[in-house]
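Read-outs throughout are calculated quantities, based only on the coordinates presented, and are distinct from any laboratory measurement. Note that this is a predicted model, so its numbers are computed, not measured. Cβ atoms are built from the backbone, for glycine too; each structure is taken alone.
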Structure P
Amino acid sequence: MSSETGNTINELIKSCSHQFNYNIPDTAIILAAGHGKRIKSQTSKMLHKIWGVPTVVRVYEACLKGIEKLNTVVVVGIKADEVIKASGKGEGVLFAYQAEQKGTGHAVQAALEKYDASKYEGNVFVLPGDMGLIDASTIKSFRGNFIKSGADMMVLTGLFEGNYRDNYYGRIIRVKEKDINGVPSLNDFRKVIEIMEYKDILNLSEDKPYTAEYNGKKYSYTRDELLRNNEFNSGVYAFKAKHLAGLIAKIKPNNVQQEIYITDLIAIFNNNGLTVAAVSPKEQYVLMGFNNKSVLKEMDAIARKNAYEKLKDIIEIDDPDDFFIDDSVIEKIIEMDKLGKPLDIKIGKGTHIGAGAVLNYNLSIEKNVFIEASIIFGENVLIKENVHLSAFPGQRITLGNNVSIYWGNILKGNISIGGGSIIESGVNITGSTEYPVTIGSNVVIKGNCYIFGTQIAGDFLIERCVLINKKIEKPASFNGEVFHLKNYMPYPEGVEAIKEIVK
């Protein structure tokens, strides 16, 4: 990496980082420096989306919702600018730059350099940025268990549920009830001695037990016993900040990769008379991280299943395996349901409903509809198949009560459609910030129409028209109820480029 690139990243970090607050008792360090070569993508691993949100953002939001007050340090590296911009400038967020990825311990060292760690007396939580299914309740529970335990360090562990021979994670080795001499371990029972990697267990002798020492006592483990141990390291840790700051420099790159691993802190803590505990979450899927596309897809499927479980008895979803509703929209639906009035919302197969959509009662959305940005629905609205509704930031589409949008129509930008109006198939409507589209009540638009920046009064039938920056009102001489406007086309431009093909 060139010095010019490094300077640019450091300037971006400075402009996007907040001041560290030493009075806040909890700090999260999110490790988001890696690119993830096995994901085989030009996109940073941390920006791959799970249920519509970059995984690093999901981890950050889980921390923010799970812990009331929080400093957050996001460690960035490869494609740092993209990760910083995606993460945003949230209150209490700082960014640390890990120019070279030399292991998890090295990443934490980079984070601690963003503030005076010797002056901080709180708790520090370390999380991988690819753990996009972790949720607020898991974070809250982990913090509570750490504080309640009185331990100086805690590991969030998983419990492998498949065949133990398929478990390639590092195993958590705990103190047994008795040492090799049969002496009870007493208060040391179940404390964490170390994490042993799967490949290291395979290299152990099948005949000679492995011996680990803790607090002056030795404990024996057979190779098979360690392999069958289903408790594994998730990569999530909690520390008392003062001990982390004082001991992290003691990690040595004593491995083939010459990297600094945070797991080495377990032995360092133990050797310094400090305690290391471990706890598992209620749901195992929250610990999933990904290194390839197949696992990422599996995680997204779990997120979809979780979304469906929240909504299945509130609204109708045609296909539980083929839909998307943004988390913020799901929360609004749940809040509507608490009011006690039946929602009668139907969502078709393949429908995408992004953030900013505000759904309403008796809404029917048929299959393959795309809805993104600020879209406000009235009551009793029908959206038929393959409709596209979208708007740029700061723009809005508002649909009044009893509006129907038919097959394949495209509506983009600033648009307001009055109650009872029908947009039949073959219609494209676009409203810009400067030139919005307003359509009155009881208007029918049909038959290959294109409308841009136009104001249409109520009670019109418009068919086969191109209307650009027009104002459509009933003539003063018209005495009927519905005015028919058909076949309006603006004068063509550039016709001199058109020539007949002569054979």
Structure Q
Amino acid sequence: MKIFSATQIREADAYTIGHEPVSSLQLMERAAGACAQWLMRHFDRSHPFYIFCGMGNNGGDGLAITHLLRNNGYQATACVLHHSNRPSADHTANRQALELAYPESLYDIHAIAELPVLPEGSIITDAIFGTGLSRPVEGWMAGIIHKLNDLQARHTIVAIDLPSGMMADASSVHMPVVCANHTLSFEVYKLALLLPENAPCSGQVHILPIGLHPDYINHTPTRFHVTDAHMMRTIYQPRQPFAHKGTYGHALLIAGSYGKIGATVLSARACLHSGVGLLTCHVPQCGYQIIQISAPSAMCITDPEEAYSSHFHEGLTAGGGRPYKTIGIGPGLGTAKGTAKALELLLAQYRQPMVIDADALNIIAEYPFLLQAVPPGSLLTPHPKEFERIFGGSENDFERLELLSQQAVQLHLYILLKGRYTAIACPDGSIYFNSTGNPGMATGGSGDVLTGILTGMLAQGYTPKAAVLLGTYLHGLAGDIAAARMSQEAMTAESIIDCLGPAFLQL
């Protein structure tokens, strides 16, 4: 699914109006109908609705929603906020229709003091500004937003299109923004709804189709995308009937140190369950028996060191003399000086795309010159703190996203910034947000599992872009299946591995 800017959304509306053709008022009625249907599915008639409407088209949506709720027997009141003397044409048309049918449902507000007292359990619908906002909300309307947020503890707030005060394409940090429990957005995601800084205000996001013209959506380029099952099915490569283990590559996993061999186990098991043909694990001597017992399908070679690895740069060919298809490095590796030196030598010798995670990233943060030696096309998988240590801080999530993209382009790497909607920056400048996953995956070892999956994907011959998109999607999907089976609280990193099979079956 593409992500469009506020300008592109307006263009999509105009294209639909001109090419379907349909009037702007009819398109607004579609949006209002989709919202009203969602509201009626989730709330019964015992809840009074208070729809706060601005003077633009978002307010026009709110007026139409009020009309539809009234038609279906709901107690709904449109609270019209007169922050402008120039209502939009569609706002005026919907107000006139509502006034004619249900005059008692309109309540005009010209100042904060005129806010109504809401009965307990009311559903507050925010249809004030939407995506049309281009500057911070000021004056008495900022006060209205603060007042609505004060009511959230006792009422449910549902935002239409975008929480009022939130910018679609720029940071809204330290600005007055409605804090919604749910956001009902139209047709495609807005970038703001995918960034962590806006999570407290956007709540649960629901994308409602309203029939925007597919030609505009299909033919309009954008840097930003959200992954989905359809995209993954175009990437996924089924096993071939005459394949053998050599067909799906030999991966080398360099991981583990004293007390952290479990990270190697998790990563190795995930790599094996992702479909790799052969896997060799390089571990310090203290990990030999653990790996042989915990991951018997993998081969194991040991470092001369007992507690950490410092010679993994040696012998970079598999048993038969052929080079490993790919290398995954980092989980539980430690940051000893000998390990850092071996990483430097490894990067000088091995020039195929590889997966770099965890302590390998921490070593790069400590020795920044190593970043320039990472093979082009490699996959880096930092969490936000690791990203900041390597690439520096940012004022807000929009700036960090641009920094992420700039570094991916300049270094010709795929950089995966882990989070709720993991952002994957590609060397071509595109950014993909992963749609799968849940808070239950915020558990120790989840990142090690991802490293194993991505390493397995590269070993099987997927391109780096295909590997990072498919691997990240499957990781999150397995987490979703695990959460459904045993709850987000009870699931562990092992649960994600155990659910990789059902995740593949869904594709």
- P, Q: which one has FRET efficiency 1/(1 + (r/R0)^6) of positions 195 and 339 (r between Cβ atoms, R0 = 41 Å, to 0.05), as calculated, at 0.25? P
- Query: distance in nm of label points 7 Å out along Cα→Cβ at positions 211 and 483 computed as 9.8: which structure among P, Q?
  - Reply: P
- Task: Kindly point out which one of P, Q the value 3.8 was derived from, the read-out being distance in nm of label points 7 Å out along Cα→Cβ at positions 19 and 467.
- Result: Q
- Item | Source structure (of P, Q) for helix-only ellipticity at 222 nm (-39500 (n - 2.57) for each DSSP H run of 4 or more, over all residues; to 500), computed value -12500 | Q
- Item | Of the structures P, Q, the one that -0.53, -0.99, -1.20 was derived from, the read-out being log10 I(q)/I(0) by the Debye sum over Cα atoms at q = 0.07, 0.11, 0.13 Å⁻¹ | P
- Query: Which of P, Q yields 5.5 for distance in nm of label points 7 Å out along Cα→Cβ at positions 67 and 371, as computed?
  - Reply: Q
